[in-house]
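Alright, structures below, take your time with them.
No value in this document is a laboratory result; all are computed from the given coordinates. Everything numeric here is computed off the predicted structure, so don't read it as measured data. Cβ atoms are built from the backbone, for glycine too; each structure is taken alone.
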Structure P
Amino acid sequence: MANNIQAIRGMHDVLPDQTPLWQATEQTIREVLAAYGYSEIRLPIVEKTELFKRSIGEVTDIVEKEMYTFEDRNGDSLTLRPEGTAGCLRACLEHGLLHNQSHRLWYYGPMYRHERPQKGRYRQFIQLGVEAYGMAGPDIDAELILIMDRLWKKLGIRDKVTLQLNSLGTIDERLVYRNSLVSYFEQHLDKLDEDSLRRLKTNPLRILDTKNPAMQDVVAGAPELMAYLGAESLDHFRAITATLDDLGIAYAINTRLVRGLDYYSKTVFEWVTTELGSQGTVCAGGRYDTLIEQLGGKANYGIGFAMGMERLLALLETTTDGVATSSVDAYLVRTGAMAEQEGLRFSETLRNEIPSLKLQVNCGGGSFKSQFKKADKSGAKFAIILGDDEVSRAEVGIKFLRDEQEQQSLSQQAAIEFLQAHIGQKAI
């Protein structure tokens, strides 16, 4: 017998007992973003490879090692998107959305990176991205942070995440700093690991983000970027921290925070947690004003953040309030030829009369005993019982599955009113 085909390594299934927490979290995210006036944009999963080379940078780990790239039948080089900012910006430029306009956008869906899979890091992962265009001031930087602060509070995990901030300054400021950083690390070549030696020639700022414990001392002694920033960059950063101070948003300035993509400038931030081991970054982002010109647009302003949903869900699962269930409200048990037909009709009447009702109808037959087992397993609060005797009397039985209360026999209209009273007021 042939072996069963299994999922590709690093690409995971989300099973029915897991999806309720996903759905509840996604709904909360939509509500928070709508409250701040952000609109959804839906983007292709596949883009031209050149888009990511020009935006992310050819000497980044993503482009060098992690992208899923292939040639299509026309000979074009295509890539499964490894992140969403480049595609979102490409769409805005292609459709003329940035011409004398500002936009607040969000997108959601799968991204792809060929990394070593581990908990919280997958080769296909779901990411929320939020982007804002056409706004130069520090107020929009602060707004993105406020959005996440509000989301953490609504999800009940504000005490599990902390905000880290830094400024990368302008490209010119960062170039001066880069030269100073290279000079410093060249004096400590014997302390650099293989990755850092490679990055020294390509992207030396990424050395500051190393997770190698043996390199922490040499990194701690490196010059700090903040000392190389000009007045405009410093004023921008201080305006953000002043806003956060005024609103009581706690943060820590992390001068080693650089982010992994080439396109960032000025503000960068991360929300981190100690609850998930090595996968401590839950949400991260920053400003990328120069990227718009890199992709062929006129000089403009952009800032955004991205959040990996798998890590967020893992964090929610560490809380007592992080469990959502798929329980239905009622389970309709039906047995007998007349009840089989009448059950489907009555179930549609119930859905018409009580739009918020989550009703599961037994299908596939079975004895009353086996159907009640299914009703109990569904998590329903009530079993609606319909046999041929009930049909002849135009009645149904209502059995309480979670409470010690006596079973009731009600007319169909009375049963509708009963369920409206007990369930109908639930929010949709």
Structure Q
Amino acid sequence: MKPYPPLGILYISAYLDEKGIDHHVFDTTFSVKSEFYKFLLNGKPDFLAIYINLMTKQNVLEIIRFVRESSILNHTKVVLGGPDVRYNAENLLNFGADFLVIGEGEETFFELVTQTNFDQIEGIAFKDREGKIIINKERNLRKNLDELPIPNRKRIDINQYLDIWKKFHRESSITISTMRGCPYTCHWCSRAVYGLSYRRRSPQQVIREIVELQNDYKFDHIWFVDDVFTISHKWLEKFVELINSQSIKVSYECITRADRMNDEVIKLLKASGCFRVWIGAESGSQRIIDLMDRRVKISQVQEMINLSQKVGIEAGTFIMLGYPNETEQDIKDTLIHLKKSNPKHFTITITYPIKGTELYEEVEANSTVNELNWSESTDRDINFKRSYSQKYYQYAMQWIVSEMNFFQRKSKKLTTMEYSHAKLRAFKARIGMIINK
């Protein structure tokens, strides 16, 4: 129950508004498919544009099937965008999509709905009259993000999102994007939309968006959705300067890397209203981190988590188990790392290879990708030859979570029975690891 509006779609909507293109945004978050299908049948749109990633894939394919089976919608062109299209072009076009927008969507989609010579539109894929798949030249990424209008949040009911947050968490959160792309080369991370680019909106425009949101909505926190919020220290300094000079009060959380943090950066984060920072680690083993090409030292991660929490900023981190060649000692090192850094929050998952990444290429030869039905699966379903069984890693996740619950029993204010149960769960999970090793 922590939903966020679809910023990418709202950016495209704002761009279409700026160009005078009539359109409607149907926000599916609080709707049901029957209502959406009714809307399509009544509206009979010329174009239906949908965002697709591994989380939305199954729903998107179901929608495409509905459109293709409806005689009322036989003129409707289905357009897909998002990270899934680049490496699944053939499958998506064969399934029934008419066009794919590869890369940034604003300018490409505008041209797609206003031009008829599709051969000349950069950044799209489609089938020609003979059924041959055509992938046009890639569109250059926009250099100046300040030229883009602020996301068109007026097109949907933002208050529905804020109300759900309030109901379940007593605080509400809203999203802002200040940058696009990431210049780092972590082998498991998808760069299907923005590549290795790093482009940033000016601090002035970001401040303008914050003020606009504060005038229009009542919310408690901002979630900056950028991959590495503190990548530019110069940008952060200007951002803090503007917040202070305009007496703006804001509370936010963000993601960053330990190697783009230091004492001064942490002070700037605190001064600008950061209440929580997520610092990626992925593993507590330096050997595994190096295999991932993370380009960070585990000692840096621990130091920055500790320093952040020392000044009153909550720290969170990300952990994945089951990376190729990971040993049980690497998993033990991960638990040691979590205890040393002791973040207030951490997420943990089992590694899965996303198509188009270096990790996918590394494991493709010994993976189950060729055994899966493409239309009924996602990249999350891909398994590969790991050091141990899938069940082993499920127990390993339980072991780490239970051990950390026991370790943090005082800060989590666990009762004697609760922390006894945490230790018992850790013991059972460890036994499960041994049995399934």
Value 1.00, calculated as FRET efficiency 1/(1 + (r/R0)^6) of positions 26 and 282 (r between Cβ atoms, R0 = 30 Å, to 0.05) from one of P, Q, is from structure P
If you rank structures P, Q by distance in nm of label points 7 Å out along Cα→Cβ at positions 130 and 298, the highest one is Q
Structure responsible for 21, 44, 24, 10, 1, with P(r) over Cα pairs in 20 Å bins from 0, in percent calculated and labels P, Q on offer | P
Give the label, chosen from P, Q, of the structure having the highest value of mean count of other Cβ atoms within 10 Å over residues 98-105.
-> Q
Out of P, Q, which structure matches 0.8 when distance in nm of label points 7 Å out along Cα→Cβ at positions 146 and 242 is calculated?
-> Q
If you work out relative contact order in percent (Cα under 8 Å, 6 or more apart) for P, Q, which one comes out largest?
-> P
Which structure, out of P, Q, was distance in nm of label points 7 Å out along Cα→Cβ at positions 34 and 90 derived from, given a value of 3.0?
-> P
Any idea which of P, Q comes out highest on mean count of other Cβ atoms within 10 Å over residues 122-129?
-> P
